[in-house]
Every structure is written in structure tokens, then in C-alpha cells.
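Once you scroll down, you'll see the structures, which are given as C-alpha cells.
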Structure P
Amino acid sequence: MKSFLKVAMMSAALLSTTGLVHAQEVVTWWDFLGGGDGVRMKALIEKFNEENKGKIEIQATTLEWGTPFYTKVQTSAAIGEGPDVMTYHLSRLPLGVQSGALSEITADEIAAAGLSASDYADSNWKAAQVDGKQYAIPFDIHSIILYYNKDMLKAAGLLGDDGLPKGLDGVDNFKAALQKLKDGGAEYGVSIHSAAGDSQWRIFYSLLGQQDGKFLDDQGQFLAGDNLDKAVKAVNVVQDWVKSGLAPASTEYPASIALFTGGKAAMHINGVWEVPTMTDLKAKGELFDWGAIALPTFFDHPATWADSHSFAIPNRVGNPVSAEKRAAVMQVIAWMNKNSLAWADAGHIPAYSPVRDSEEFKTKQPNATYSVLAQTAVFDPSSVLAGVASPVYDAAGNYLMPAINGELDAQSAMEQMRDDLQGQVE
């Protein structure tokens with residue numbers, strides 16, 4: 001009898017242990033991260049799985065960036081399928097909420113994961129909300145910055161002793177600097193991706209924000225009142241660079257980068273995501289001494305367009321993510337934020353303030369230098385028409401890009417852009 005009881009107890013213990021092993025939560029993950037971003041995220045996922053072996057395992061799938069990704073998310077959620085967690089651009093959040101594809105993340109879930117709104121820049125945290133409800137947790141802030149050739153700026157007297165540009169603030173000062181650089185031998189003072197609306201939207205929205213302009217007001221009106229005049233002023237700035245031969249016209253993305261890396265343009269406006277390109281070229285001995293800073297203040301105060309990669313939980317109709325799975329998902333999100341220092345190698349600014357303010361991050365250059373823009377970032381309008389691969393971006397291609405290249409006057413371009421988008425609302 002004793003022998004039987006002993007065997008029974010051992011069997012029960014074995015079953016219990018086996019149950020614990022099989023209690024591991026598998027978190028299904030979707031992202032749209034390719035290139036260097038994809039490599040770095042894969043490394044983070046592998047590190048998470050190693051550290052959480054037997055407890056939580058991420059099983060990741062990478063889908064095509066842009067419209068294909070968001071269409072897949074929406075259609076999958078509508079039929080109760082899809083991942084447990086996914087990457088999401090904050091600029092796409094309003095459309096995701098309106099379509100019913102996203103699940104609210106509660107204050108209790110956030111607190112249980114050891115996160116808090118105070119861990120993030122206020123504008124970044126609020127960009128993850130719709131109607132005051134939280135639908136995502138920011139992971140990074142990615143923006144546009146000003147890349148510069150230190151040798152060319154030094155020769156033009158535009159480089160300070162600290163290795164940072166000087167004398168670039170103000171519309172007139174910046175244009176004068178571009179002219180000085182061109183007079184000193186550069187083909188262009190600055191290279192820009194002038195052949196597409198998305199890149200021009202980012203510059204335009206930065207300059208509009210520096211004037212406290214609102215592209216979309218609280219009453220749902222595009223470029224209402226004096227906001228139209230501010231928009232025209234923003235367009236005129238870049239249009240003038242191109243017209244004066246200080247920036248290239250109708251230039252595709254790769255060519256705009258090549259103008260800078262080839263030494264033909266002294267400066268370059270592009271996203272933080274090109275930092276790895278510059279870093280790699282420099283490491284191979286194929287690039288000059290370079291740096292990057294936040295955009296100069298052209299108008300009243302600093303402001304720069306920004307978006308964020310974030311994490312969101314889908315609203316799977318009829319098959320919601322269970323409470324246990326959601327708890328595991330929140331642990332994944334918290335871990336990613338707290339380990340986002342490696343993500344900065346892709347040029348991004350960590351959204352999580354304890355990482356952004358850490359001594360380790362301060363050693364990462366030029367990231368630490370331009371990270372000040374986290375406090376002055378302006379995120380896309382909270383609208384179903386805005387965000388990555390959106391009607392706003394389409395309108396930028398139809399009206400803003402031609403204006404920059406001198407094919408439309410700024411006033412007409414902004415009026416047409418306003419009327420087009422307003423018509424889509426009404």
C-alpha cells in the first residue's frame with residue numbers, strides 16, 4: 001500500500017512538473033521590420049526567448065511593410081485570427097481603432113507590467129491614445145534629422161569647436177549657410193528626397209509645427225484660418241532651396257543619399273533610420289567625418305515631425321487574446337522597452353525614458369545628440385486619414401511634392417491639399 005502511494009505521489013509530482021513545462025505561454029508576434037531594423041529586432045527576440053525560457057516564447061513572423069501589413073491586420077482581426085501582439089505605427093492608430101482592429105490596453109495592465117506614462121515623453125504617450133484610451137505602448141521615436149559633412153562645414157566656418165554645426169537657425173541663416181557651402185565647392189548645400197510626398201511631408205510638418213501651425217484642428221478642419229498661411233510659409237522655405245539650386249529637384253531616395261555620401265551635398269535631411277548606413281560606410285573607410293543633429297529651428301521654436309514604432313494587441317473578433325496571454329504580452333512589451341538600448345543602433349531614439357536618459361545611451365553618437373527632439377516631437381494628426389501609407393501622404397505626393405519642385409505655387413498647392421482632404425472627410 002505504501003509502495004502504491006509512493007508511486008502515485010511520484011506520478012502526481014511528475015504530472016505537475018510536466019504541467020508547468022507546458023504552461024509556457026507562446027506569444028504569436030507580427031512585425032513589418034525589414035533590413036537593419038529586422039536584424040536588430042530578431043536579436044532582441046532571441047535574447048528575450050533565452051532569458052524567459054520555459055515561461056514565455058515569442059514566435060515571430062515578419063510581413064510586408066506599409067499597406068499590406070495593416071490590411072492583413074485588419075482582415076485577420078475581423079475573423080478572429082492574427083497575432084497576440086504586433087508592431088504598429090502610432091500614426092496609423094486612429095484608423096486601426098476606427099476599423100475595430102485594436103484592443104484597448106488598460107491602466108491596470110500597464111501598471112502590472114511595471115510601466116507608467118511617466119516613463120515616456122508626454123507627446124509620445126498621448127500619440128498612443130485615441131479618445132483618451134490607450135491602444136499601444138511606444139517603443140521608439142523616429143524622426144528626421146540633419147546629417148552633415150564635418151569637413152565641409154568646418155571649411156565654411158559653420159562648425160563649432162564642439163564639432164556641432166553653428167549658425168543654422170532661422171530661415172535666412174540656413175539659406176545663407178547653404179549658399180556658403182555651395183560657394184565653397186558643394187554641388188548642393190543640402191540634399192533632400194524631393195521626388196516623393198512622404199519625405200516632403202516630414203519636412204513640411206516639422207516647419208508647420210515650428211510655427212504652432214495645426215494641419216488638422218479640433219473641429220476636424222484641415223488648414224483652417226491662419227494655418228493655411230503657415231503652411232504656405234513652410235512650403236516656400238523648401239521650394240526656395242530647390243529654386244535657388246541649393247537643394248536638388250525631383251531627386252529619388254537613393255540618389256539623395258548618394259549626393260551626401262559622395263561628397264556632393266554638404267548636408268542631408270533624412271530619417272534617423274539612415275544612421276546605420278553612415279556608420280557602416282565610415283567603419284569601412286568609405287565616408288568622411290560626419291555627424292547628425294536635430295533639425296535647426298527655422299521659425300519660432302524647435303519642432304520635428306515624428307512617428308513611433310509601438311506595440312499593440314489586436315481585437316480578434318470572437319477569439320480575443322486571453323487574460324493569461326495578455327499578461328504575457330505585456331511582459332514582452334515591458335521587456336522590449338527596458339532592453340531597447342540595442343534598438344538605438346538602428347538610429348531610433350528609445351521611447352522609454354529610463355533607457356534614453358541612461359549613461360549607456362549617452363555614449364551612443366550621434367543618437368544622444370539628436371535625442372533632444374524627443375521632447376519637441378510633433379506627431380501626425382490624429383485622424384483616420386493620416387499616418388503611414390495614408391490619404392495625407394497621398395495628398396503630399398499630389399500637391400506638396402510638385403510645389404517643392406516648382407510645378408505648383410505654394411498657395412495653390414496648400415489650398416488644393418486642404419480641399420482634397422476636407423472632401424474626404426465630408
Structure Q
Amino acid sequence: MVVFDAFVRYLRDAGWDVTYVRNHTDVDDKIIRRALANDEDPLARASRFVDAFDADMHALGLVAPDAAPRVTESIDAIVAMIDALIARGHAYVAPSGDVWFSLASAPSYGALSNRRGDAIEASADVDTGKRDRRDFALWKAARPGEPSWSAPFGRGRPGWHIECSAMAHEALGDALDIHGGGLDLVFPHHENEIVQSECVHGAPYAGHWMHNGLLTTSSGAKIARSEGNGATIRDVLARVPAEALRFAYLRAHYRSPLAWDERTIDDALSHLARLYAAIESAHALGGEGDPDRAATELGADARETLELARRFETRVIEALDDDFHTPRALACTIELARALQRLTALPRASKRGGPIARVALDALDVVRRALGLLTSTPEALHEEVRRKVLPARGLDARTIDARIAARDAARAGGAWDDADAIRAELDGCGIDVRDTPRGTEWRVRL
């Protein structure tokens with residue numbers, strides 16, 4: 001979801017009028033099985049999980065979709081679509097009451113996944129009334145304990161594939177410009193969406209497909225809660241800022257798998273902290289006037305920083321225009337941040353580097369607009385790190401504040417060895433201590 005959130009931001013920043021739809025499958029076999037196993041109403045269980053999902057997406061800072069249809073709110077549209085498929089000879093009602101899509105009626109099936117004829121596996125749905133092993137379910141006849149709705153072809157509930165086609169049509173019409181989803185959905189789900197929709201509407205279903213790679217373990221195994229190796233968004237956000245999670249996802253190209261472990265998120269948080277440190281240092285630089293003149297006075301590093309800043313937005317947009325290459329865009333961002341740190345280290349930069357820094361800070365705004373990164377402040381990031389990362393390391397802010405106060409008292413009393421010992425103690429705990437005109441400040445080392 002993070003990738004598609006960033007993609008929507010990028011399109012809107014480029015001037016496109018985007019209608020963003022994110023549907024909820026609140027009726028399917030898996031939900032029903034688990035609800036019945038827990039003696040729970042399937043629709044109540046689904047509603048609870050949809051609400052939890054929406055809360056997690058909000059916590060991640062994702063833009064709200066323009067529409068978020070649920071299957072249970074779209075039954076009429078689903079029934080109408082199945083009715084149309086039956087009328088056109090693309091679907092049939094089996095003696096069991098199930099309705100099946102007839103793949104024999106759609107010779108173009110399989111183009112997206114490049115599977116044809118015998119290469120198309122049998123669908124997972126089992127019914128002796130199927131005409132072809134490859135036919136898939138559009139409607140499943142009512143069964144005891146399962147939610148069901150009335151339809152001209154018999155009471156029952158929709159199959160997974162038709163749900164998505166009907167909800168997309170209700171929200172976006174006969175054809176979509178861009179359809180997104182996980183790489184594991186190409187076959188059969190997206191193939192089935194295509195054939196259903198095109199057989200009803202007579203138009204190409206989607207102009208472009210974006211399939212994102214999956215989260216994997218370091219050994220390449222798919223990460224999923226059903227596999228017992230996953231974690232919830234809520235669990236992760238209890239330990240790290242949401243922006244670090246976004247950074248981690250966007251460092252990988254959206255089509256590539258992302259190997260995930262604790263180092264992945266730690267590395268992302270470390271990079272993010274360095275970006276904010278560069279921004280904080282740049283804001284502290286003084287001086288007014290022409291940035292070119294300031295660069296000439298300060299020398300080669302300053303000129304390089306100014307040049308990078310002026311080309312930055314163009315380079316970022318070029319990267320995103322190239323199949324949404326977020327890793328390249330972030331590499332440009334890291335490069336500019338490093339240049340800013342070199343600028344701030346120059347002897348006269350504190351009084352003359354301001355004009356150059358302001359060009360760079362303005363340039364970084366494209367990362368905020370198009371990717372949803374660097375939307376916070378250095379202070380806010382470090383405050384969130386204190387709240388989330390310290391407890392994960394077995395530390396707490398009050399204890400550190402007490403040690404800082406003890407160090408300040410030692411310094412005030414001239415007990416420099418004691419002050420140095422406390423500083424070394426904190427350093428060993430991963431706490432950086434800085435003495436500033438405002439007093440002693442500390443931050444968690446990332």
C-alpha cells in the first residue's frame with residue numbers, strides 16, 4: 001500500500017486528476033472459514049478487520065482513497081455483472097446452483113500472465129458440474145452458516161474475482177487507467193478480472209498494470225501471517241516511526257521483492273535520521289544574498305552543493321518517470337543530504353552558507369510532495385524515536401534525563417572526570433550527548 005500511496009502522490013504532483021480506489025474484500029472463503037472456526041459471524045469479523053486495516057493505513061500516513069467500496073455494499077452490481085455474463089454466453093449455472101465462468105468462451109484469456117491452453121491450471125474451485133476444469137466460480141450457492149444474498153440465478157454469495165471487477169466498474173467505469181496489486185495476484189486473480197470485465201463491457205479492462213514485489217525473508221520465502229513469519233503494521237509502528245517504514249519500502253523498486261528483517265528497518269531509520277540531520281544543519285546556516293556569490297566565496301564543495309540542489313528536482317522526477325524508480329530518487333536525495341553536510345562543515349558556512357542551503361531545502365520539497373517523505377521535522381522525528389526506539393532497547397527517557405542532570409551537576413562543580421564517565425556510560429547505551437549554548441542535549445544514536 002505504501003508504494004501505491006507514493007504513486008498517487010507522484011501522479012497528483014505531476015498534475016494528473018487521480019481517482020484513487022482501494023476496495024475491501026469482506027466476503028471470501030478464507031474469511032468464512034476462519035469466522036466459522038471461531039464461532040463468529042463472518043460479516044462481523046470482516047468488518048472488524050476492515051476497520052483495523054483502515055486504522056493501520058491512517059497510522060502509516062497514507063492518503064485516503066477517493067472510494068473504498070466493500071463487497072457487501074456492491075452485491076447489486078455483482079449480481080448484474082454475473083447476469084450479463086450468463087446472457088452473453090460467458091457463464092452458466094451448474095446443477096449445484098453455483099455459477100461458473102466458461103473459459104472456452106474467451107480465447108484471449110491468459111495474455112497478462114502469458115498462459116494459454118493447457119498451460120492454464122485448473123481452478124481451485126471444485127464442482128462436478130463444471131464444464132471445464134479451468135472454469136472459475138462467479139457465484140457460490142448458499143450453504144448453511146455462510147452469508148448469502150438473493151439473485152436471479154439462485155441464492156448465494158459472490159466469488160472473489162467477480163467482486164473486484166464489479167467494484168472497480170462501479171467506481172471507475174468500463175475501463176481503468178492503472179490497476180495495481182501484488183505480483184502473486186497476476187494469475188489467476190487479475191486474469192479473471194480482465195476476462196470478466198472485457199466480456200461484459202467490450203473494452204480493455206486496464207491500460208496499465210502495476211504489480212509490486214512481495215516481502216520476503218532473507219532466504220527468499222514469502223512473508224505472510226499465514227506462514228507464521230509475519231508481523232502486523234501495529235507491531236512494527238510500536239517500535240519505529242511510520243516514516244522509516246515508508247523509507248524502507250521505497251528504497252526497493254516496486255516490482256522487486258524486498259528482503260525484510262530487523263536490519264532493513266534499522267537501516268531505513270538510520271538513513272532517515274541522517275537526512276533530517278542534514279536538513280537541521282542547513283536550517284542553522286546564516287547569511288543572505290545571492291547563492292552563486294556565496295558558492296564562489298566558499299569554494300568547490302559549496303559550488304557542488306548548489307549545482308546538485310538546482311538539478312535535484314529534475315533528477316528526482318526523471319527517476320520517477322522511469323517506471324517509478326524510487327530507489328534512484330532516494331539515492332539522489334541521500335547525495336544532496338551528504339553535500340549539505342559537507343557545506344555545513346566549511347569554515348565560513350555558518351555565516352555565508354544560508355543562500356545555498358535555502359536552494360537545497362526548497363529543492364527537497366519534491367520528495368515531500370511526490371513520495372510523502374521528509375514531511376516531519378528533525379525534532380519530531382527524534383521525539384518519536386525516544387518514545388518508540390528507547391523502550392525497544394530497554395532504556396527510558398527519564399533515566400537518561402537523570403544521568404544528564406548528574407553530568408551537568410558534575411561539570412558545574414568542576415568534577416570533569418565524573419562528567420566524562422557519565423558521558424561514556426551514555427555513549428555505551430547508544431546515546432549521543434551534545435553541549436550547546438542552549439544546554440546539554442541528547443539523542444538516540446541510529
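Values in this text are rule-based calculations from the coordinates and carry no lab data. Owing to the predicted nature of the structure, the values given are computational and were not obtained by experimental measurement. Cβ atoms are built from the backbone, for glycine too; each structure is taken alone.
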| message | On distance in nm of label points 7 Å out along Cα→Cβ at positions 28 and 308, which of the structures labelled P, Q is highest? | response | Q
| request: Supply the structure label, taken from P, Q, corresponding to mean count of other Cβ atoms within 10 Å over residues 372-379 with the calculated value 20.2. | output: P
| distance in nm of label points 7 Å out along Cα→Cβ at positions 68 and 356 - structure with the largest value, from P, Q | Q
| field | Entry that produces 4.5 once distance in nm of label points 7 Å out along Cα→Cβ at positions 132 and 148 is calculated, selected from P, Q | value | P
| query | Taking relative contact order in percent (Cα under 8 Å, 6 or more apart) for each of P, Q, which is largest? | reply | P
| query | Thinking of P, Q, which structure, once distance in nm of label points 7 Å out along Cα→Cβ at positions 36 and 180 is computed, gives back 3.5? | reply | Q
| Can you tell which of P, Q yields -13000 when helix-only ellipticity at 222 nm (-39500 (n - 2.57) for each DSSP H run of 4 or more, over all residues; to 500) is derived from it? | P
| request: Can you spot which of P, Q the value 25.7 was calculated from, given it is Kirkwood radius over Cα pairs in Å? | output: Q
